[in-house]
Structures are given as C-alpha cells and as structure tokens.
Structure P
Amino acid sequence: MLVKELIQELQKFNPEQEMVFTCGIESGRSFDSCSDGDWDLEVEDLDEDEIEEQLIKETGYSNRDDMDEDEIKELEESIRDYKPRVVFNISGECTDYE
C-alpha cells in the first residue's frame, strides 16, 4: 500500500472518531491475536549492508557466498533499486489460540 492510498482511506472517516488497533496472524495450526494494540510509524532507514542482509534473507540464503553469479547480479541490482518504506507497526499483548 502506498502512503497516499492510506491517506485516501483515512479521509473517509470522522477525524474525531476513536481508532483501535488489532492484528491477527494465522500460522500453521495456531492463530495469534493482538487487541488494543499500540502503534508506531517510521521510515525504514537502512544502510547498504543492512539492505543486502535483508534481501539475502528474503531469498533464503545465509550470505552472499552461497549465491551464484546471476543471483549476485540480481542482488546488486535490487540494492541499487531499493527505496525506503514507511513502516506501520502494531504491537500489543498477544493471545495464542490453537
């Protein structure tokens, strides 16, 4: 979702209306639920090494040495094309349902 899309969605609501944050994550046979959560908003500010580490993890490798030449070229291109994201995080107490 783009920030402008979030702004457009929020404009549909009364700014004086209370907002609560919830989150549910289904993983395998269990379901985690967070209610009455808190939130924070930040711009991801990663240096080149952190970007590389994140992208390598996303491919399932543990480091650059495990990748072949074509994968390294793709990795380097992805690092060059990387754009910081706005991160909207919801946190709170988690209840596990099995």
Structure Q
Amino acid sequence: MSMSVLPSSPAPRRSANYRRICAQAFAGHIRTARLRDGRSLAELAPRAGLTVEEWEQIEAGRVPGTWEIVLLLAMVLELDRSWLPYFARLCEGAREN
C-alpha cells in the first residue's frame, strides 16, 4: 500500500479581522492588568519606556513594535511569565501579513 504525501503549502494568510481580534485581545489584557494594578498611567508608562500616549495607543489596539516593549509591559504590570507565550501568539497574530 503506497501513501501519497501532500505537498507542503505555506501557512494560510490571516485576515485583517483576525489581526484586529488579536490586537484587541492583547490590548484588553494590558488594560485589565493596569486597572487591577491601580497605579496611574503617568506612573506606569515611563517604567515601560513609554509615554502615556504610547501606552494609550497599545490599550486602543496598537500592538507594540518590539518584543522588548511587550516584556517591559508584563514586567511593569507584574504579570507572571506564564502570560508571555500567549502574548507572543497574540502579537504574532496581530502582525501577520
């Protein structure tokens, strides 16, 4: 019995809707963590190397341009390391072309 092997194909491209959902999910987690933290944006943003406006843009759905910013956000918000793989998937999903 012979088995055929399907040719490998590139991963499917994600829709703009999928990217938006990933960005909004990331933004929602950051916003919720900040609200639970209780500190003001004026206090938190500089600790992550951001301005208040940059932080607000992230909470509005703009995914950070670098992984370092994601790590700084998690650190400043004192999030457990278990969040990092999930954040990585969301950020990757939000950026896929």
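For mean count of other Cβ atoms within 10 Å over residues 58-65, which of the structures P, Q scores highest? Walk me through the numbers before you get to the answer.
Details: P: 10.0; Q: 16.6.
Top value of mean count of other Cβ atoms within 10 Å over residues 58-65, among P, Q, belongs to structure Q.
One of P, Q was used to compute Cα extents along the principal axes in Å, and the result was 54, 37, 18. Which label is that?
On the way: P: 54, 37, 18; Q: 66, 26, 20.
Matching structure: P.
Figure out for me which of the structures P, Q the number 10.1 belongs to, where mean count of other Cβ atoms within 10 Å over residues 18-25 was derived from the coordinates.
Computing mean count of other Cβ atoms within 10 Å over residues 18-25 on every structure in P, Q gives 10.1 only for P.
FRET efficiency 1/(1 + (r/R0)^6) of positions 26 and 50 (r between Cβ atoms, R0 = 30 Å, to 0.05) computed as 1.00: which structure among P, Q? Could the numbers behind the result be given before it?
On the way: P: 0.55; Q: 1.00.
Clearly, the read-out refers to Q.
For relative contact order in percent (Cα under 8 Å, 6 or more apart), which structure out of P, Q has the highest calculated value?
On the way: P: 39; Q: 44.
Comparing P, Q by relative contact order in percent (Cα under 8 Å, 6 or more apart), the maximum is at Q.
Comparing FRET efficiency 1/(1 + (r/R0)^6) of positions 34 and 74 (r between Cβ atoms, R0 = 35 Å, to 0.05) across P, Q, which is largest? Please report the intermediate quantities before stating the final value.
Numbers: P: 0.50; Q: 1.00.
The structure with the largest value is Q.
With helix-only ellipticity at 222 nm (-39500 (n - 2.57) for each DSSP H run of 4 or more, over all residues; to 500) derived from the coordinates and found to be -10000, which of P, Q does the value describe?
P
None of the figures in this text is laboratory data; all of them are computed from the coordinates on show. Computed from a predicted structure; not experimentally measured. Cβ atoms are built from the backbone, for glycine too; each structure is taken alone.
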